Structure P
Amino acid sequence: MEIHIPTDSDTVRIEGSREGVASAKAELLELVDKMVSYVVDNVDVVVLVVVVVVVAAFDNSSST
């Protein structure tokens, strides 16, 4: 089973047996669903983390 996630595309390619591909696809879709649900349920926390990361990145780039 191989899962390819290229950095320059939004397409995930799963290669392997028919059963393995179906299983991997189901697991990936379940993971994405959980991630989306988490973000929706915790949007205030996610926004805060993004702001903190952006500020930290800005501080690091300003000091160089």
Structure Q
Amino acid sequence: MIERPRCPSTALDQLGGAYLGGTVYDLATVGTPFERYNARSHQLSVVPVVQPATGSYGLALGGRF
């Protein structure tokens, strides 16, 4: 029976490890960017509203709190 030689680590293996490490880091620190984004000031927007069934239109005020 012929034994196969062990293959050295390839660049693809190293990239896979870096990708996995980045994924673990992102999952571990996911709360911080979202908390910073949500801590910013509140935002109000004026948006158009169209109701084709009744033929009416107008404006609405929307917000992010």
Structure R
Amino acid sequence: MKVQVIRVNMELRQVDLGLVEILERVREGERGPRRSKAAPKFEKKRKQRPGRNERRQRKAGRRR
């Protein structure tokens, strides 16, 4: 496995490395699967959180 230094940040003491194989593909114009920016046809609806009183009543029911 070969890596190449992409960026060095001396202040944060960070070194960014990249895999040579992938960097070469990107340079040649070959890309991975493209992700569409289109919104999904349906969205999962999340249940609304119960209100303060409902949560308190539920908690009180457990104690009994």
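Bear in mind these aren't lab numbers, they're just calculated from the coordinates by the rules spelled out. Owing to the predicted nature of the structure, the values given are computational and were not obtained by experimental measurement.
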(message) Quick check on the output: -13500 is helix-only ellipticity at 222 nm (-39500 (n - 2.57) for each DSSP H run of 4 or more, over all residues; to 500), derived from one of P, Q, R. Which one produced it?
(response) Q
(message) Ranked on Cα Rg over 2.2 N^0.38 Å, which label among P, Q, R comes first with the largest value?
(response) Q
